[in-house]
Structure 1
Amino acid sequence: MASNSSRIRKIGDQIQKDLSVIIQREVKDPRVGMVTINDVKVSSDLSYADVYFTCMAFGPQSEAEAQEQERKEQEKLLNRAAGFMRTQLAQGLKLRVIPQLRFHYDVVIETGARVSQLIDEAREQDQKRSGQEQDED
C-alpha cells in the first residue's frame, strides 16, 4: 500500500515538472500568463490529477477584484487547454492511462501571506501595549 502511494506521489511530481515545461513552451495562447504549477495531486486510480497553480498578477495590489478576475480567467484557460496538455503529457509519461487534468488556483500562498500579515499586526499591537504599560509605570 505504501509503495502505491509513493508511486502516485512520484507520478504527480513528474506531471508537475512536465506541465511546467508544456505551459511554458507548448501552450500558444497569449492569454495564458506567467503560471507556476505548485502541486499536483493524482487520484489513487490515476483517473484524474488536480493541478494547483498560481499566476503572476499585474497591476497594483489594491485591485483585488481585477486580480480575482484574472485568476478565474487563467483557470478557465488552463482547463480549456487541459486536453492538449494531457496529449503532450502522454508523449513523455510511460503510463497506460494519463489522468484527466483539473486546474485549480492555489490559495495557499495568499493564505500564508495573510496569516503572516495578521501575526505582524498582532506583534505591533503587543509592542504598543507594552510600551504604553511601561510609560504608565
Structure 2
Amino acid sequence: MQGNLDFDYADDYLFNFNGSYGFFVEDNWEIGGKLNMSLSDNVEQYQLGAFTEYNFSTGSQWVPYVGASAQYAYGEAWNNDASGFNFQMAGGIKYFIHPQVALSAEVNYSKATDDIYANGEGKAQDDKTQILFGTRFYF
C-alpha cells in the first residue's frame, strides 16, 4: 500500500492511493495485480493492471528494487475525460522493520496512451513522475 497527499496542486489537495497484491514466482521476483486511484476537487483517475518487481538481496534490512507495470487507465479532469493504457517504470528501496513488514520509498515514471493525468496547473498530460512512500506486508 502506497500513497501521497499533495497540497501544492491545482485544486486544494490531491490524494493518491496505490494498492497491490502479488506473489513471488521465484526468489526476489514478484508479479501481481495493481489498483491506483487519484482524487481531488476536480480530478478523478483510476488504473487497474498488472505489475512485476525484482528485489535485490543485500543481506541487510535494506532491499532496493525495480519494477514495471501496465494498466488500463481512466481519468476525468475539469469535466473532460480520457482513457487509455498506462505503462510505468519504478525504482525504490524497502526497509524491513519486521521480517513481514517493510517501509518503502519509490520514484516512478508513468506514460499513457492519452492525456489522462492532470498537472499542477490543471492541464491534461500523458505522463507523470511521482515520489511515493508506503508500507508493505508479506505473508
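Below is a table of values for the structure above.
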{"quantity": "Among 1, 2, which structure scores highest (criterion: relative contact order in percent (Cα under 8 Å, 6 or more apart))", "calculated": "1"}
{"quantity": "Label whose coordinates, when semi-axes √(5λ) of the Cα gyration tensor in Å is calculated, return 29, 16, 12 (choices 1, 2)", "calculated": "2"}
{"quantity": "Which of 1, 2 leads on mean count of other Cβ atoms within 10 Å over residues 44-51, largest value", "calculated": "2"}
{"quantity": "For -20500 (helix-only ellipticity at 222 nm (-39500 (n - 2.57) for each DSSP H run of 4 or more, over all residues; to 500), calculated) the corresponding structure among 1, 2", "calculated": "1"}
{"quantity": "Computed 15.1 for mean count of other Cβ atoms within 10 Å over residues 12-19 - originating structure among 1, 2", "calculated": "2"}
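The numbers here are math on the coordinates, done by the rules we state, and not lab data. All of these numbers come straight from a predicted model, not from anything done at the bench. Cβ atoms are built from the backbone, for glycine too; each structure is taken alone.
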